[in-house]
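Right after this note come the structures.
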Structure I
Amino acid sequence: MRVEQTAWDDPDVRALTAAQQAELRARYDGGTEPGTPPSAADVAVVLVARDDDGTPVGCGALRPIGPGVAEIKRMYVVPAARGRGVSRAVLAALETAAVARGWTTVRLETGTRQPEAIGLYESAGYRAIPAFGAYVASDDPFAVFYERVLADA
C-alpha cells in the first residue's frame, strides 16, 4: 500500500468521499454532518491510499482552521480494506503533512456511532476536546471532538 497526495477533485477521492458520506448517513439515520463541509477552496492537503495494484482504498484531507491548526476531514477506508492498517497510514501521513506546513495541532470531529474512528484517534494520542469552530453552533448529539498536538509552536 502507498499513500500519495492528490487533488480534492480527483475522481478516486470523489468516489471515496461519496462512499464515506453514504456510510455516515446510514449510521446516523440519514442525518447530515455538523459543521462546514470541506471543499476544494478550503482543503489544503488531500491524500489517497492505494493498494499495490493502484486500487484506491482510503483517503483523508486537512483543512487549515487557524494559525498552526488544521482539521482532519474525510478520513475513510473502504470496508474491504479495513483492519489492514490503512487508516493508521493515512493518519500518519496527514500528521506528517501538517507538520511540514507548520501546523502544530490537528483537530477533528467524529461521532459516537463510529467506535472504530474513536478507537483509532484515541490510540494515536488524540484527546477529547470541546466543540471548536463552526461546530460550536451545532447541536448534533452524536458529535465528539478530538485534538492532537504534533509539535511545539
Structure II
Amino acid sequence: MKLPASGGCQCGGVTFTITADPIMHYACHCHSCQKRTGSAFSMGFLVMEESFDVSGEVTAWSRTSDSGNTNTRYSCAGCGNIIYGLGDTTPGMAKVQSGLLDDTSDVEPELHMWTCRKQPWVTLPAGAPAFDKEADAMEMLQAALDYRAARGG
C-alpha cells in the first residue's frame, strides 16, 4: 500500500487517511461478517490508531463476536458504511474495511479466519494462513508476518 493511503464511504461524508503500513490484512469468514457485508466474507486490515485519521460524522454500534469479544463498529452517519472497528483483542489498533480505500489494487488478505464458516465455493490461496475460528491476536499477527516474509514482502 502506498502511503499515505486514503479512503472513505460511499457518500463521501466520512474520509480517512492512513500514514503507516498496516499490521496485517485479513479475511473473516464468520457468519456475522457474511451477514454484515452481504457477501461470503469481509476484508480488513489492522492499523495502529495513531496512524489512522478519520474525518466526518460516525455512529457506533457494539456487538459480541462468536468468540465472546466485544467489537465496536463505526459507520458513516449518512450512508451507513462501516468504516472501522475497535475490539477487545486488539487494543490500540483499528480494523479498517479494505474496500473503502481509494486504491484497492494492493489489497490481499494475509490470513483467513473463521474458515469453519467459509462458503464451500470459496478457495483460499495456497500457503495462506487459515484459522478455523479466531485465534489469539498475536498468533494471527505472527502467521501474517510469516506469510508476508515468505512472499518477499
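In table form, for the structure just shown:
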quantity: Computed -4000 for helix-only ellipticity at 222 nm (-39500 (n - 2.57) for each DSSP H run of 4 or more, over all residues; to 500) - originating structure among I, II; calculated: II
quantity: Among I, II, which structure scores highest (criterion: relative contact order in percent (Cα under 8 Å, 6 or more apart)); calculated: II
quantity: Among I, II, structure where distance in nm of label points 7 Å out along Cα→Cβ at positions 37 and 125 as derived comes to 1.4; calculated: II
quantity: Top of I, II by FRET efficiency 1/(1 + (r/R0)^6) of positions 5 and 117 (r between Cβ atoms, R0 = 30 Å, to 0.05), largest first; calculated: I
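FYI, it's all coordinate maths here, none of it is from the lab. Treat the numbers as computed from the prediction; the structure is a model and nothing was measured. Cβ atoms are built from the backbone, for glycine too; each structure is taken alone.
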